[in-house]
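Any read-out appearing in this document is the output of simple, stated calculations on the displayed coordinates, not a laboratory observation. Quantities reported herein were computed from a predicted structural model and do not represent experimental measurements. Cβ atoms are built from the backbone, for glycine too; each structure is taken alone.
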Structure I
């Protein structure tokens, strides 16, 4: 029996902060690429997008996101990371930290 507790949405979000978009040099949470997190009794579902449909790093980012969430889950829980395109990503989805990083006013 696993002693790892079932994470809440915020714990999953924090785990996803370890995943960087290598082209942007920033984590996917602050970039606003995480669209949704749903934690159920036996699974975690994450919806991610990319800054562009032509992102050459999409598969790598999805794999890293899946791995980051898997590391915090109790044994037996599954992870589903889905790539979504609606709504399209725009820079207004970034956090203030990301905007400052890129020198954009908040």
Structure II
């Protein structure tokens, strides 16, 4: 909330990522930024994806800077939760006038 309240909307995603990293560090949270994850198809490596943040080795955080969250953004966040084998994730959109966020769950753990 502090990042959005301070900057408002209208910046590129990378600016919000950097600011959120500052706030996570100030909060004393253990996190990694831009964490690569190998994607497999039927046991065969087919590529990699990069999550914006992994917090406390438990939560995948995906950042957006778009006018409004859409289903495709939610699907991406859910895919990251599954790919990283975590139970939950957080999708945050700094691009809207009001901060938007969604908690996402791994359907394989529900």
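When distance in nm of label points 7 Å out along Cα→Cβ at positions 62 and 78 is calculated for each of I, II, the greatest value falls to I.
Which of I, II yields -9000 for helix-only ellipticity at 222 nm (-39500 (n - 2.57) for each DSSP H run of 4 or more, over all residues; to 500), as computed? Only one of I, II returns -9000 for helix-only ellipticity at 222 nm (-39500 (n - 2.57) for each DSSP H run of 4 or more, over all residues; to 500), namely II.
Set I, II, criterion relative contact order in percent (Cα under 8 Å, 6 or more apart): the highest-scoring structure is I.
If you rank structures I, II by distance in nm of label points 7 Å out along Cα→Cβ at positions 54 and 86, which sits at the top with the largest value?
Values: I: 2.4; II: 0.9.
Structure I gives the largest value of distance in nm of label points 7 Å out along Cα→Cβ at positions 54 and 86 among I, II.
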